[in-house]
1. Output the label of whichever structure in 1, 2 has the greatest value of FRET efficiency 1/(1 + (r/R0)^6) of positions 214 and 334 (r between Cβ atoms, R0 = 30 Å, to 0.05).
2. Compute FRET efficiency 1/(1 + (r/R0)^6) of positions 62 and 150 (r between Cβ atoms, R0 = 35 Å, to 0.05) for each of 1, 2 and report the one that scores greatest.
3. Have a look at 1, 2 and say which one yields 3.3 for distance in nm of label points 7 Å out along Cα→Cβ at positions 342 and 446, as calculated.
4. Where is Cα Rg over 2.2 N^0.38 Å largest, in which of 1, 2?
5. For structures 1, 2, which has the highest computed value of distance in nm of label points 7 Å out along Cα→Cβ at positions 158 and 230?
6. If distance in nm of label points 7 Å out along Cα→Cβ at positions 14 and 310 is computed to be 7.3, which of 1, 2 is the source?
7. Where is distance in nm of label points 7 Å out along Cα→Cβ at positions 278 and 302 largest, in which of 1, 2?
8. Where does the value 0.60 come from, among 1, 2, when FRET efficiency 1/(1 + (r/R0)^6) of positions 350 and 414 (r between Cβ atoms, R0 = 30 Å, to 0.05) is the thing being computed?
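Derivation of every value follows stated rules applied to the coordinates shown; laboratory data play no part. Predicted model, so just to flag it, every value in this text is computed and none were measured. Cβ atoms are built from the backbone, for glycine too; each structure is taken alone.
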Structure 1
Amino acid sequence: MVLMTRVDCRLLHGQTAVSWTSGLGADCILIANDSVATDDLRKTTMKLAKPAGAKLVIKNIEDSITALKSGVTDKYKLFIVVESIEDAAKLALAVPAVNKVNLGLVKAKEGTRNISKSINVLPKEEALIREMADAGIEMGKEDPFRVGVIVGSGIGSLQAMESADQRLIQRGPSKVDPLLVPKMISNMAAGNVSIALGARGKCTNVVTACASGTHCIGDAFRAIQYGDADIMLAGGTEASVCPIGVGGFSALTALSTQENPLRASIPFDKERSGFVIGEGAGVVVLEELEHAKARGAKIYAEVVGYGATADAYHITSPIEDGSGAAHAMTDAMKEAGVQPEEIDYINAHGTGTHHNDLFETRAIKAALGDAAKKVKINSTKSMIGHLLGAAGGVETVVCVKSIEEGFIHQTVGTKETEEELDLDYCIGGPTRQEVNYAMSNSLGFGGHNAVLLVKKYR
């Protein structure tokens with residue numbers, strides 16, 4: 001079992017080796033550090049400082065995570081020492097058993113802020129500390145069958161299929177990776193999250209192309225509403241930047257043809273020519289309100305509405321009048337009990353393709369009526385590209401952060417729209433204003449529409 005993880009830039013020294021180890025009753029010290037793991041001199045020095053009666057193990061961060069997850073360390077009373085807050089966060093966010101982190105000496109450097117006598121942190125390290133604290137679900141105190149996962153991928157692993165195909169051709173079927181199928185299927189994202197966390201409740205995924213992440217969060221919202229779970233981890237993930245992925249979207253003429261990176265991803269711009277493909281993941285923790293309050297969880301926002309419709313029109317193009325997406329927006333507002341004029345901000349699907357941006361604009365006008373002229377609209381894809389099945393997960397996080405910070409980012413790169421694109425797309429700069437209601441739109445190939453509505457928690 002993991003007793004504690006300590007951050008100390010000195011790693012193993014007198015205080016750590018003697019006071020902390022004996023005080024905790026540890027019988028094994030794990031030094032998790034990338035540089036020490038390859039430095040024979042530092043390893044020898046640390047072995048000399050090792051207290052009698054305790055085993056010393058030195059591994060890099062990835063190998064430490066693997067060892068902790070495998071269970072080989074379970075037989076020890078383990079004391080983990082890392083050099084930085086960043087390394088502690090990597091362990092804590094990857095391994096549920098690493099749930100107690102102690103901050104020791106963290107040296108001052110340019111840009112750090114002193115938060116205690118010997119602790120100096122950068123802004124990104126403060127964010128990691130908050131992230132570790134916020135992810136405070138202690139599975140030991142939860143019924144694992146009441147904690148579920150719905151994490152989707154629009155495509156699955158194209159890289160796995162691409163690599164397997166090459167090996168099949170070059171070396172024959174016996175050389176195909178035996179783990180090909182688990183690596184390529186889209187439900188493995190949810191499966192891996194479930195395995196990592198010990199979440200044994202409802203575990204599914206939704207595959208609706210670029211609407212996958214949003215549908216996953218919406219279905220997780222429903223699972224809690226229906227009483228199937230108390231906690232759901234939900235969102236999307238995608239990594240499709242590979243020859244076959246880029247080639248496929250290029251053949252569809254969906255990718256931007258701009259060579260200037262500042263003008264490549266320009267949603268709603270009159271010169272838009274397609275999207276820039278990106279990779280990433282966005283996952284949120286959804287929790288039944290009273291359950292969250294009972295454990296003192298920090299509540300960032302409330303999901304109050306979810307709309308899901310189909311265009312029944314075309315395999316790649318949204319319906320021209322935007323009626324499918326409009327109905328999804330209307331359904332989300334109806335469930336939330338809010339009027340169009342109460343919507344402060346829409347994170348648009350906003351891919352930068354000619355059809356999407358035009359037809360989504362029509363959808364917003366149809367759903368919000370006169371209020372469409374007043375609402376702030378932007379596209380996160382202008383900054384990070386199109387993450388395909390992961391887009392909705394990331395964009396839901398953006399909506400929540402916009403509510404928390406009172407900040408709506410600009411649609412970066414977009415300069416001038418065309419006649420019918422006459423809404424406020426946050427061109428030229430960000431907006432600071434209170435955001436009480438934020439809406440996230442996702443529109444996927446096949447005519448899949450998904451809309452989430454989140455509100456400020458009061």
Structure 2
Amino acid sequence: MKHTDIYDVLKRPELLGQEVTVCGWVRTFRDSAAVAFLELADGTSFPRLQVVIDKNALKVDPECTKLGASVSVKGEVVKAFKGEGHELNAKEVTLLGKCPPEYPIQKKRTTLEFLRSIPHLRLRTNTFNAVFRVRSVAAQAVHRYFHEHRYYYVHTPIITASDCEGAGEMFRVTTQPYNAKYESEQDYYKNDFFGVKAGLSVSGQLEGEVAAMAFSKIYTFGPSFRAENSNTTRHVAEFWHIEPEVAFAELPDIIEIAEDMVKYLIRAVLDECPDEIAFFDSFVEKGLKDKLEHVASSDFAVCDYTDAISILQKADVKFQYPVDWGCDLQTEHEKYLTEVVFKRPVFVTNYPKEIKSFYMKQNPDGKTVAATDLLVPGIGEIIGCSEREANYDKLLAAMKARNMDISAYKQYLDLRLFGSVPHSGFGLGFDRFVMYVTGMENIRDVILFPRTVNNIM
């Protein structure tokens with residue numbers, strides 16, 4: 001039906017005095033003796049539109065005033081009686097869809113835990129409406145950043161036969177019936193759709209490196225899947241991954257790119273979502289706006305892994321997980337470094353090779369690899385980054401040391417035979433980034449339908 005977006009009614013001064021029709025859902029209703037007020041939302045604007053109803057001039061169906069009901073309203077755009085902006089003097093209110101009293105989103109404080117149980121309705125609340133507005137803006141900014149810097153966008157496969165991380169955490173993809181009986185796993189997969197064992201991709205990196213060897217600068221932005229039996233506020237089975245790969249780039253180069261991109265995305269959110277950030281600053285994380293402004297205008301810290309371990313060992317804090325050289329940093333360690341020591345994002349570099357992936361460039365010391373993680377306050381790691389091993393023999397040795405199936409990575413190894421060059425890349429967990437810029441503490445609250453252990457709602 002022909003109508004005007006609420007965003008335009010609120011923002012466009014040329015509509016003052018004009019008669020328009022808007023459509024939306026009732027978010028609040030206030031009544032008095034002579035005047036009633038509807039607040040409508042249609043999804044085009046975070047601020048709602050106030051509709052003023054003169055009860056002496058207009059009789060309205062009570063069903064139009066119920067929370068959650070959908071209505072169309074014809075009326076005149078006027079200046080708001082209080083504050084800035086516009087409101088609508090109603091001349092006609094038409095019911096589009098009733099909403100029964102058992103509608104679960106009422107005018108009262110509702111826990112995030114409860115809202116996770118109704119993912120199909122929670123977007124109608126202020127909190128989740130704001131979260132997914134920010135998510136959309138940030139996603140657009142990702143593509144804009146790389147396009148402006150002449151990267152090519154490539155679509156890497158979702159179904160693959162190789163595990164990028166070599167950790168065995170892939171979801172299996174099969175067309176075989178569950179009761180199929182075969183003498184061996186090999187026989188089982190021989191009769192499957194692809195004729196070999198296949199799974200959902202944990203990363204587009206390996207295929208991205210292939211494209212980077214032709215285009216120099218590429219990125220992927222899509223879903224990744226990890227069958228981690230982890231029930232934390234930071235892990236889900238399906239998440240979105242930003243993964244650039246850059247030829248002729250060493251570790252310092254890719255660190256510079258990662259920092260620049262993160263600042264660009266933060267600035268885009270601050271510039272394009274002022275109402276949403278103000279809401280989060282008031283109700284979710286006090287001081288969020290100042291924090292983001294500070295990060296966007298400050299240099300990130302860089303700290304060698306060995307130095308980070310020394311700092312943590314000397315800390316006047318009793319950590320749950322012991323700190324020794326060779327350990328993988330836990331969330332509590334990451335938060336201490338970012339929130340207490342550096343008070344800003346920090347790149348931790350040169351990790352022990354035993355705790356990092358096979359494809360990372362080995363440093364001359366024989367103990368560490370040219371890898372870095374970007375840690376941010378409140379969240380911990382959001383970026384995993386490394387220079388890739390460009391030497392065929394060293395890469396092959398690393399794969400054999402991990403007992404990997406070499407035949408599954410022949411094409412990847414070929415890249416080191418035919419014009420190999422220094423190259424680097426990183427993976428940014430997009431959902432964790434959204435957590436960071438909104439102040440939300442649980443990754444389930446920044447994903448439309450989060451996939452977690454024992455949950456596929």
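1. Once FRET efficiency 1/(1 + (r/R0)^6) of positions 214 and 334 (r between Cβ atoms, R0 = 30 Å, to 0.05) is tallied for 1, 2, the winner is 1.
2. 1
3. Answer by label: 1.
4. Once Cα Rg over 2.2 N^0.38 Å is tallied for 1, 2, the winner is 2.
5. Largest calculated value belongs to 1.
6. 1
7. When distance in nm of label points 7 Å out along Cα→Cβ at positions 278 and 302 is calculated for 1, 2, structure 2 comes out on top.
8. Derived from 2, not from the others.
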